[in-house]
Structure formats: C-alpha cells, structure tokens
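A.B. asks: Please go over the structures that come below.
Read the figures in this text as sums done on the coordinates, not as results from a lab. Because the structure is a prediction, the values reported are computed rather than measured. Cβ atoms are built from the backbone, for glycine too; each structure is taken alone.
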Structure I
Amino acid sequence: MDNEKNSLEMLNGEIAEFISRADAGNEIQLFECDDFLNSIPSFTDKHTIEDTKKFLEFLGNPEENMKIIHVAGTNGKGSVCSYVSSVLMKAGYSVGMFTSPHLVKITERFQVDGKPISDGLFTEIFVEMLRRVAEYNADLEAPYFPTYFEFLFFMAMLLYDVYPVDYLVLETGLGGRLDSTNAVAKPLVSVITEIGYDHMQYLGETIEEIAGEKAGIIKPGVPIVFFDKRAESTEVIKKRALELDTRAIMVESKNIQDTRRETDEAGNKYVAFSLNSLYDKYVDLRLSTEALYQAENASVAVATLEILRDNGAEISELDIREGLMATKWEGRMEEVRPGVYVDGAHNIDGITAFLDCIEHMECSGRKLMLFGIVSDKQYKEIVQEILKRDQFEGIYVAVLETSRSLSVSDLKGAFENAKDELGIFGVPVKYYSNVRDAVTDIITSRKSGDMVFAAGSLYLAGQIKGML
C-alpha cells in the first residue's frame, strides 16, 4: 500500500498537467493517453468489486440508467457482442459496445453504432476520468487509482452516460465473478459463451472452476443465456441459475443444423445454417465469414435477442437475418488480403476450432501458417495440436511485440519437442525475432494459389492488421 501511495503521489503532477492542459483548451494526443494507461500496472493493483461499486456510486451510478447486455465466456464473447449489436442496429436502435482487447487502436474498445469513438472523444472522456479520480481521492486517506481495465470500464460508464445509447453491450475482461464489469447490478440479460481452458492461473484448473468464475455474472431475476458446449460447465451454470431463481436459456449444438460454406452469385463467401431457437425456427441464416464456428456464436446472439424482444425490444426476423449477415468482427477468420486470414485464436479450444475451420477450405496451392503466442497460454499443447493436424506445408513462427511473448528459443523448443514427441519431421518451421520480418517473408514467398493463416494471439492479429 505504501508503494502504491508513493507512486500515486508521484503521478499527481502528471494528472494535474493533463487536466490543466485540457482546461486551457490545449489538444491532448491519443498516444499520450495510451502511454499513461500503459503505465498504470506499475503503480496500482486490481481492486475488489466493492471498490468498483463505490467508485460507480461516486460517478452517480450511471449504469442504472442503461439497458445493458452483459457477456462473459472463454471464446466467442466479442463475436456474440458484435452479432447482438449489429441486429439491434438493424432494428433501428442506437447501440454502444465495450469490448477488449483492441487489435490496433485503443478506441476500438468503445463503439457507438458499430464504429470506434474518435480520438478526440476518447481524450475528452480520459481527462474527465482523471478529474473524477482526483476528486474521489480528495476525500480518502488511502489513495485510489483504478487498474488499466477498471479505468477503461469507468470511461465506458462516463461515455455512455454523457452520450447515451438505447442499448449497451458490455463484455467482461477476465473471468466474471471478480471482473469490474460485474459491478453492474441489473443488466437486461447475462450471456455466457463457450467455456474452455484459458487464464487458469486466475480462474482455476478445471472446467468446473472456470465455469464457476464465469457464472459469477448471473444475477437474481436476470435471464442467463449460455452455450451448452461441455457438460461440466453446463451443470455449474444451471446450478447457479437455480440457486438464484434465474431463468436459464441453453443453446445446444443439436439446435444448429446444416452448417455449411456457400458462395453467392457475386463470389462472396458466407456461412449458412439453420437454427431451432427457443421461440422460432430460422432456416438458412447467413454470416459474412468462412468460420463455421461462428454459427454457434450467432445462435447464442439470437437467443439473447429473443430475450430482449421479451423485454420490449422490437426486433423482427428480417432484422435478425440482415443484422447477422451485416456483422463484421475483426480478427476472427478475417481475410485481410486475398488469401490471407488472421484469427485471434489463442487457447486450445480456439485453435481447435480454427484448425477445424480451415481443414475443408478449398486451396489450390499450399496452406501456410504464421504463429505467435504469449507465454501464459497453453502453448505446448497448442503447438502439438497444430503439428498433429498436419495441415500446413510451412509454419512461420514470430516473437510478438509484447513483454508477454515467448522468446525465439522458447518457441523453437516447443516446436522441436512437439515434433520429437509426435514423430513429425517433414514440416519446415522458420523462426523470427519480430512479426514484421515473418509477415514480409511469408507474403513474398507465397506462390499462386497459396493461402496464409495467422493465429495464436490477438496481439498477432492486431500487429498484422497494423501492417497490411
């Protein structure tokens, strides 16, 4: 606590400077805000939900006037958020969306009607948050400063209070029970997407433990929509819903039928599927993606939208059809150049879905992979799964531009050990100290008909999108 107090006192001058410059009408640049936010982990630690609720109360509890859809899960959170938002916009509503992480630019985390907020609006809300923190600390004996994610969450609450929207789609950061977004007491509906193995150092070693953390977003009297992927997680969610006397709406794989890839007359590729939902049967729903796994996320979104319709939202079947098809979610099997795809898959379940997706994608040449991953993921298991599938004729492995990245030696060790264990020796693997060199090499070495797939981290997806 003393270290935090001393660090915060050292920052008082910097905070005061931001505020005085803004008051004087001087322009504050986005990179300055970014630099300040990136420094936050050096002087503060995660706070309790009670701390978060106290600060929200200081802000006037703006969340109480918002119609919030709260989304948690291991994989698919961002996609579900995007599908729900797109359909609501098609239905004529204004929609805010707070998600994480960003791929290229921090403003991506705050969207209004499908578009990131401007740099100017971001800096305006950023300074207002500094002002509120300074005012809050004036009455405290022990200094308080939010963590990186907490700060951004509070910014979202200020943003959508000052610039209100009809609906706010709110994605958790890590977990659910202890996530700062869980300070929202009464969302319209809570959603839990697929649960798998990720962030085990924080959430638990078993599916049941991880599901317990995710199920922490379930609130009394608030319907919970969830995807029935694993029996272990389903049991945990249903039990928690029963304890809180909360209606649980389960989306099952058997309700999603005839999932397939199609191409329209203009040559545009899409995924089509049919869905038996809680209320309706939807035939031939279409998604602007080649990722078959998105049919599951879209189905969760449809179930969520039907609950919103129960709560008074005017959403037609046409809105659902057009909204789903109009959805574009960056970094999820996104074709950033012809034949070049980036996917943010970064855990074993995500990588498995990614590999399943590309297994049957038509390719007249070679399939090549660009891979990068951070050190706190199940990288050894992921590397084994990639090699075991034997889908790529070349793998380009890069160190990411983050302190969390694995080193070249660690990456090489993971691949060489996996090759030895699997008895695989024919797949050429190249290693690079940075993503730019790997991208340059794989793009320039492509031959006609070759396809490139990048996966392993959202950092990798963002860095590639920033280059291409």
Structure II
Amino acid sequence: MTSASLPRVNVVGLGKLGAPLAAVLASRGFSVIGLDVNKTLVDALNAGKMPIVEPQLNELIAANRERLKATMDANEAVQNSEASFVIVPTPSDSTGFFSNRFVLQAMETLGKALRNKTGYHMVVITSTVMPGSTGSEIKAALEAASGRKIGPDLGLCYNPEFIALGSVVRDMLYPDSILVGESDPKAGDMLAGIYLQMCERKPPVQRMNWISAELTKISVNTYVTTKISYANMLADICDRLPGADVDVVTKALGADTRIGAKYLKGAMGYGGPCFPRDNVAFAALARKLGARADVAEATDRINNYQVDRLTGLVSKFAKAGTRIALLGLSYKPQTPVVEESHSVKLAERLADAGYIVTVHDPLAQDAALAVLGDKVVGASSLESAVRDADLLIVGTGWPEYKEIDPAWLKRDGEKLTVLDLWRTLPADRFEDVADVLYLGSGR
C-alpha cells in the first residue's frame, strides 16, 4: 500500500500507550492525528517530543512529524480520519472490575463529532475492558452520541494491545498475534489491514466477536501471571531444599512444548499497571458469574506473599538497624513506573521493620520516593548507595547494575552479602568481595 491509499487514523488518548501507538502508525506510513483533553500532551506531540519515558518513542516522533500531529478538537480529528483508536485509562473500581467511564466519555466525544461527518468510520476500543462492555454500554453510548447504528456506516472493534512498558514500540511492531473483536467483517477487514501494514512482520490475526476478544485479553494476562507465580513458588521451595536450583528446574520445564520457557523464572513477584489488576478482575468476573477462579485467586495470593517471603529472607542475613541499599524501584527495567512495584513494597516493609534503607533507580527514584516519603533515603549516586550498605539488594534488573565496580563492594574483614533477586550481577565477577545470592539457589 502507498501512504495515499492507507486509511487516515486518529488516536484518542496520548498517554504511555497512545503516544507510542500514534508514533508507530506514523512510522509505517499512516497519517495520524492524536486527540487528547490534556493541552500539555497535545502541544508536546506537535512540538515533536513527548514527556513520556519509553525507548524509541521520541525518535519515531521526530522522524515522522510530517504525518503526525495532535489536537484537542474532536471534530478536526474525526474529519481527518477514517478510523479512531481509543486508548484511554480504564481504572479498577472497588470491586476489581475495570471502569469504563473514560471510554464512555470518548464515545460521547467521538459520537458527537461523527454527526458532522459523512461516510464510513471505524471506532476501535484499544483500552482493556471487562467482558461484555463493548457490546453493551460502549456500543450504546457510541450509537446514542453519533445518531448512527453499528453497521454499514459505523464499525466498532475491540482490539487490545499486548505490550509491556519499556518495550512498547518494539511490542507494537513485532506482536505475536493481533486480536480483533469485530462488529462485522467490514470493520474486521479494515482493522486487520491496518495492522498488517503497521507490523514489521505479518502476525496471525485472531478475529472473533467482541465478548470472546474481551475474555481473551484478560485471560492471556491471567495465564502469564500464573506461570510467574508458579516459578516463584518453585523458587521458594528450592530455597528450602539444599542443592536445588530453580533455574535448572524451570529450564527443564520450559523445554516441554506444553509449558514453554517464557515468564518461567523464579524471582520477585509481578507488578505494574496491568498484571496485578487483570488477575483480580478475572477472579471478580468469575465470582459474579458464579464460576470458580481458584487458579487466578491462588496466583494472586502467591504473588502478594513474595514481599513477605523476601522480608523474611532479609531477616536471616541482617538485624533491624542494618543499613540496606535497595537497587531498582521500577516494576521492571526501562520504565520509570512504580505502580505495584514489589521493590517499592519491599523497601517500605523493610523500613517499617527498622532497617535503614537507601534506594536507587536510574529512572524511577523520584516516583518511588513520592510513594515512600521519608521512610527511606534516596541515593545521591549508585556508587554511594553501594559503598554505604551493610546488605545490598538488587530488586530490579537494570542493565546498569551489571557494571557496578567490585571495589565499591569491598569491606574490611568480610564479604558483603548481596541478595540479587533477578540474577543481574555475574556472581563470579564479585566473588572476591561479595557473596552474591540468587533466589531459588538452594542456599
């Protein structure tokens, strides 16, 4: 396809996922207009640089500015596009369900703009929603606001992304597959065509109705968290079996094609803005339907237990009052996000237990300190954090930590104990100055 023949696209919501989606689409030849109520984000995209920390994002924006702009005017966005991708927050409510309030606001905004437009338009819900949402209140809100019915002139698809912060651009360009919940074949064909142009490779496109797609999205994340918690359960068992090694066990498990190696690593619990809440929402949905979700509930319990487990592990090596340096606060490397971060939870728990905790992170230190307050001390540098510690914990596997100078760990008379929760540090590089311990190593 030439750029002239590609459908024009607008992206509603220019946050951590919407801005990368807009940039990736523009980089693949689409004419893209971003729509947001936040003037700061709109102005930033138009200026060519977003205030969002995500690898490759601003490079793509800078390289494709002729096809990429932003506006706060929904009429402008709709008139200059044939497809709208809605990627706004769906925060969890007190029941564990996802709230659609921002999606419904977007439906009203887009719907009103569609009243002034002739011709076909497709609306794509990219935000994660609860099963049953698209076909009920989202569809009803779009039809009411637009004065149109879903059909020949108006398509509606559910199309969530399977991405992780810190690798959003790469994940969008190289997905394992594309999930399309379609109102009808016309909408599904158009959306599949957009993705086959957008992705670097041609991934399989899974096409189905709305509710099956909604359930698939939440099921994928729930299944992945089950694998993570299973590996962490194994690591806990291996720590209590002298000579056992969780890496050896999980490597053998992952070699079985019925299981697979991805996400099968005994380490810390999972965190971030998606995995924890998706698992809770899945269990809440099952309970509402009168079904059993024992596996999802056990997965969540095992994950929450990991902070207790690690706190207990620290107590075996250090008494209250010990100076502890905790390296890594983001829930994973390459992102400043600390939402549901087990490193932050561990820092708070250790501080409450009477340890003197210094924290460091290449990107997330300020965000973590905003959560932890004066319970901990922010390190002025990586070197100072390491040199002043009586016990060192590596809580997030940032590549920078592999380059720690062994001289910083040297202590008079004895080796420094290092609890490396993600196997980040090469133990042999530090063997003269530190005793580097990995989770699940039978020690």
Structure III
Amino acid sequence: MGKYFGTDGFRGEANVVLTVEHAFKVGRYLGWYFGQEHKARIVIGKDTRRSSYMFEYALAAGLTASGADAYLLHVTTTPSVSYVVRTEDFDCGIMISASHNPYYDNGIKVINGKGHKMEAEVEEKIERYIDGETEELPLATKEKVGRTIDYSAGRNRYIGHLIALATRSFKDMRIGLDCANGSSFSIAKSVFDALGAKTYVIHNEPDGLNINTNCGSTHIEVLQEFVKEKKLDVGFAYDGDADRCIAVDENGEVVNGDLVLYMCGKYLMEQGRLAGNTIVTTVMSNLGLYKACDKIGMKYEQTAVGDKYVYENMMQNGFVLGGEQSGHIIFSKHARTGDGILTSLMIMEVIMEKKQTLSKLCEEVKIYPQLLQNVRVTDKKTAQENPAVQKAVEDVAKALGSDGRILVRESGTEPVIRVMVEAAEDALCKKYVTQVVDVIHAEGLAVS
C-alpha cells in the first residue's frame, strides 16, 4: 500500500486527511497522464456526502487545468462509474466516496479504463506528484483547456443495463430497500419499480450528513425490523456508494456475503454456469460456508481480505463469482467490481427461478460463531512472528481441529493485529481469542 492510496483508494477525514489540494493534484496528474497523446476523457461520480461536491469541483478543476475533459455523473454508485468507464471509452474514472464510513470521511477511488481499480504503479506516480517529488506539470492554455460536461446520461444507461439483466418480472414481490441515504437512493427504487416489484424504501432522503448513519448495510438491524413489520418477501441494504449488499430474508434474518456466495454459487453450478465449480472468498469467510460447499462439491479459493484480491484471483483463473462476507460480491460476467444493486438482482433471480424463499435457499449453511478482537501493537511484523504468539496460535488450531479455526493477521491500515476464532460455541471463541491475546500482552508486544 502507498502513502495515500490504500486497498480502496485515498480515504480519510475530509479537509483533515484528504484535502481539496490533494483532490486538485489528483486531477492535475490524471489529466496530464492520460492526455499525453490525446485529449483525455475522464468521468467523475460522487456519493451524497456534503464534502463530495467540494472534491468534485477540485478534481474537475485539476483535470481541466491539465487539458482533460471532465464528465460529471453527479450522485451515483461506484459500480456505475466502473460500468460507464469500460463501456463508453473513457480513459479512467474517479469515484468520490468513503463507502461505509461516516459522513465526515471521504475518499477518491480511481478506476482504470477496463473498469478495475487503478494499477498501483499509477497510484504511486500520483503520490509522488502530490509530495512534490516530480516536476511540475504544464498547464493547458487557450483551446487546450479542458471542459466540464454534464453526463447524467451515463448513469441512466447504467440503470438500463441493470434492468436488462433481470430474467423475469418481480411482479407481486414485496421488496424492502435500505439505501443508507447514499448513492443508491436515486437508482435502486427505479430499477425495482421498472421490474414490477412493490418496493418499500427507507433511508433514501440524503442531506449530506446522514449517509450510513444508523442505516444501510452496516446497521442491518433497521432493515430486519422493517422487513418483519411490513411482512416483506425480502430486503436489501446497501452501503454509502452501493458496492455492497446485505440481504434480509422473509423472517428478518440476515443473509450476509457468505450466504449470497453459497446460494448464487450453487444456483450457477446447477446450471453449468459456475466456471470450475469454484467461488472465490477471502480468509475471513465463515467456516460454515466451506463445510456447506464441501457437501455439494462446490470448490472455493481463499484470498487476502479486500475485493481487489478477490477480483485478481477471479481474473487469473477465469472464475465468475467471488466476494466478501461484508456483502461485496463480484459477478464478473456483468461487472468488474462489487455492485450492491446487481447483487440484489442476482439474488432475486435465484428466488424467482427456484421458486423458494430466501431462508430456504440459505438453510444448508450453518454459520459458525465468530469472534474478532483487534490488538494495537508496537510493531505488527514482530508481533506476528513472535515464537510465543505462534505457539499459542498453533495450540488453539490443534484444540479446534476441524470444528473451528483461528486466523491471526495484520491490519492493512493500522498498527493492529486481528485475532479471529470460529468455533461451535460463542464461549469457545472467547476462550481461544483471549488465550492468544493474553500471550501478545504477556510478551510486551501490545500498546498499553
């Protein structure tokens, strides 16, 4: 990871960690980088945070000052930017969002011309320019100055693309949507209404300050109650930029990313459409998912945490379905990144084609209790490689056997070691997590 760009872009508190000067320089560099041999065309989308407008204008100023044309999608989802970039021949795309973070944070995600996250080497060049380690870039003059162009038509084309993916009408289906007061507020209902569903929408009145606040995929309990209260068939909750989806079944029970991978993977496998009969997961997926996959002969790959790594594995091996427990699911036949609304449409396809409830489709997966504890340490590598810590981890793994697992990994963004245990009972999870954490403290590795 770079100085500014992490696994999910340049993210931090607006005007504290991520400033308008940063945004302007990102625009300046991208406009120059892609405009060296032709006039660059770069598309920008944003979520509903108050600071997103500020960053949109700063990015557009940087791009046009370098001679690029900036096309504005306005408030839209991250996957829609990815879709527009790869289908409309743009040099790259920029999404202004901090995803599921609170409203005062924001971020800049750069998407390459193929609709994937931008290559690390390009992000490194942007970072060097931000820090003044490269020569100042020339400013465009006269007729070479770029234009800012309204491109809301691109968002409308994305909506049409989603509607076209549905295999049948959702008539008579009662569907709840929690839009997290974020990007999906202007898209999700339009899609489901067009497909004939009776939609019940909550948290679709963004004011710039209420994005992700006690709503959306990070506060799924709100949608759970809503589905039960309204007696809905299914509910879908998105995050701020709608690249994630967590579902709720007709009984108000949560259907997370692991369950979505299982039900959609099984459905595709039955139809002969699951390449290699394999889904791609991260190391954080639940043991219950893997045991259920083993029973039906569905294979799985494991990657490091982060949709970037999931997608890389999918592309290298030709797999069509992968994702994270958090609800970031990639259907590579239709998208190059996680897409919450697309995920909900794919879930609906399984429900409609199998003529089964969501709870029935997921009942074969027994989710194991899971406990994760973060320990702040002085040095992640030293803590991870400490012999006493490694011995403690080995002892727990041996004690759990095939009825559980332990995972100890470094945080990608903080001086933190994450200790996670899955076991048959909550008490066992707590016992074994505590056992390892106590050793980290006893070895003097933790920050007091």
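A.B. asks: When distance in nm of label points 7 Å out along Cα→Cβ at positions 371 and 395 is calculated for each of the structures I, II, III, which structure yields the highest value? Walk me through the intermediate numbers first.
C.D. replies: On the way: I: 0.2; II: 0.8; III: 1.6.
Structure III comes out on top.
A.B. asks: Thinking only about distance in nm of label points 7 Å out along Cα→Cβ at positions 243 and 307, which of I, II, III has the largest value? Before the final figure, lay out each step's value.
C.D. replies: Details: I: 1.8; II: 3.7; III: 0.5.
Top value of distance in nm of label points 7 Å out along Cα→Cβ at positions 243 and 307, among I, II, III, belongs to structure II.
A.B. asks: Another question, if that's okay. Here Rg and Dmax of the Cα atoms in Å was calculated and came to 22.5, 72; which of the structures I, II, III was it taken from? The partial results should precede the final answer.
C.D. replies: Details: I: 22.6, 67; II: 23.9, 80; III: 22.5, 72.
Answer for the origin of the read-out: III.
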